[in-house]
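Please treat every number below as a calculation from the coordinates, not as lab data. The structure presented is a predicted model; accordingly, all values stated were derived computationally and were not measured. Cβ atoms are built from the backbone, for glycine too; each structure is taken alone.
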Structure 1
Amino acid sequence: MGETIPIAVPRKGRPLESVLDRLARRIDVPELADDVTSTLRHEKALTKGSLEPDEENVYHRLADYSTIDDPTAPEYTLVRDTRSGKPRRIVFDSVTIPLDDVDGVADDTEVQLVGREEPFRALRTHEFALGFDSADLVLEEVVELRPEPLNRIADVNARINPADTDVSVVTGLGDTVYHTLMATPDVTSAAESLDREFLESYDGPLCIEPRYERLVQAVLGTRTLEGIEFRYPEDGREEEAAIADTGLGVYLTVTGSTAREHGLLLGEQLFPSETVLLESTPEVTDPIADVRTLLNGGDLETELAVGT
């Protein structure tokens, strides 16, 4: 008889979609991925007010999405969103996926994806052996700050003190966006390039999101940040607009179109932000290791390749 392997995953957003896409490729569950992704994107649009709901009562919609008739169907739950008014938002709760006839995994094994607000922290408290979360959270929580910069996700494990946590990064999922240096033309007019070397000679304000402060310190290195003062966007203000007011900043970019709309020049891509597979090493048994191998695999195009 196999066992059920619980895996902590984000409740919503790009990281959860990346996990579902990974499972669709490795376990052949495309309908599940499409179902959860479309449901959560629809609910996000309702929460943002860009769509009008057919059913006003959020509890009725929740009951429609979650069914007890099919034990393998996804379930959802409610959380308070951070937007103005703190509306209730429907997010992912859990789903159980049988791994029947999957090579390398024992018969009757199941994986249970369990939604968590911060999966990395759930692994740190030994609630789970495996989980997925943004690499950013690992940097924000546990990597050591050093004078030297951190350039690659593959170097993250070397910066984790085993005395702080048993959790390590296994691999990334390839859903890469970048923490990018950006500035107004007047700030960079005398510089040949907008990169780390420019920052080493720069003294003045640097606009960042408050939650990325420790990440930026790790990525740039404490030596580079000498003479630099962090500034933060005011509540509700768009990050790129705040950076344009400050003159220089670091923020996540995909295409950079919003930054350009605010008159910003895009500089060096300082660090990749990517959803990563994590493990709490003391909790990994042989069946869990088999599932870890299944989720890892050599078909990933990722900024990270640290093996298992």
Structure 2
Amino acid sequence: MSKFFNIILIATIILLSAQCKEVETAVITDPSQLPLFDSTYVSSSNIAEVPKNVLMEEFSGVRCANCPAGTLKTKEISSNNPGRVTVMAIHSNFLAAPYDDSPDLRNDDAQEMALAPLGPIGGKPSTYINRTIFGSAVNIVVPDPNTWESFVNQELATTTPIDMKLESIFQDINERTVRYRITLNFAQQATGVNLGFALTESNIKAEQLDGSTKIKDYKHEHVLRSFIGSIYGETLTASIEANTVIIKEFEIDLDDEDFDPAVEWKMENMELVAFTRSSDQKIINSTHIEL
């Protein structure tokens, strides 16, 4: 019986070795990004590039008269490309102080997003599109909503070497916790890749200036609530070889992320955003799920 068991064990080890190869694990510097599960291996089959998704980080404000028009343009772009465009509404300080009796949509992460080295943004509405510089621009800010669709389509027409799959694997509404899994498939060798996450919330009613009219119960969508860790993400490994697969699982407690005791984020209206970023600040790929 023992001899038979040893034969089976050896055969199993040989089979697993043929399927995958262990590679170095990442060093996580942000405690919020310590995974509960972490697996990295090299696939025995080639991984293909996939169509690139787009992350639109749109800067808005409740006192910005032209921002509702920008939001409509972003919504149109997203609706025309279901599942391919992730939207985050960034309410940095400029033109975003709340009106009386309205919730404050600003936060420190939103303000950091608006400043150098990513921006700085010069006005609203404006957006980042995969944190990429387009045309003759000097930075990644795209100020004119009439150009957003063209630049988004330009990105959507390309491929990316990182396929991302994000899924929620456990939720507890009462405890306000979510466990989620990210799977990354690398078609090419890569260096300097960061992985980041953020939380957004929709269906938030807050007074909004639209032209010369104040809309009392304006419904705000995809409002950035918090990045989980850095706005730049966390480094995966120093170097990743082609055909590598990385699987990580994390758990977040919304009560740990929501630092404002006066505002309780509504879990049922929230989205989790995941993105990969290169060392030159560009978004390599992104995705999102509803909680």
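Using distance in nm of label points 7 Å out along Cα→Cβ at positions 139 and 163 as the calculated read-out, with 2.5 as its value, let me know the right label among 1, 2.
1
If distance in nm of label points 7 Å out along Cα→Cβ at positions 67 and 187 comes out at 5.2 when worked out from the coordinates, which of 1, 2 was used?
On the way: 1: 5.2; 2: 3.7.
It was calculated from structure 1.
Mean count of other Cβ atoms within 10 Å over residues 195-202 was computed and gave 22.5; which structure, 1, 2, did it come from? Working shown, then result.
Details: 1: 16.2; 2: 22.5.
Label of the originating structure: 2.
For which of 1, 2 does helix-only ellipticity at 222 nm (-39500 (n - 2.57) for each DSSP H run of 4 or more, over all residues; to 500), calculated from the coordinates, equal -8500? Walk me through the numbers on the way to the answer.
Values: 1: -8500; 2: -5500.
Comparing all candidates, it corresponds to 1.
Taking distance in nm of label points 7 Å out along Cα→Cβ at positions 123 and 147 as the quantity of interest, name the structure among 1, 2 where it is greatest.
When distance in nm of label points 7 Å out along Cα→Cβ at positions 123 and 147 is calculated for 1, 2, structure 1 comes out on top.
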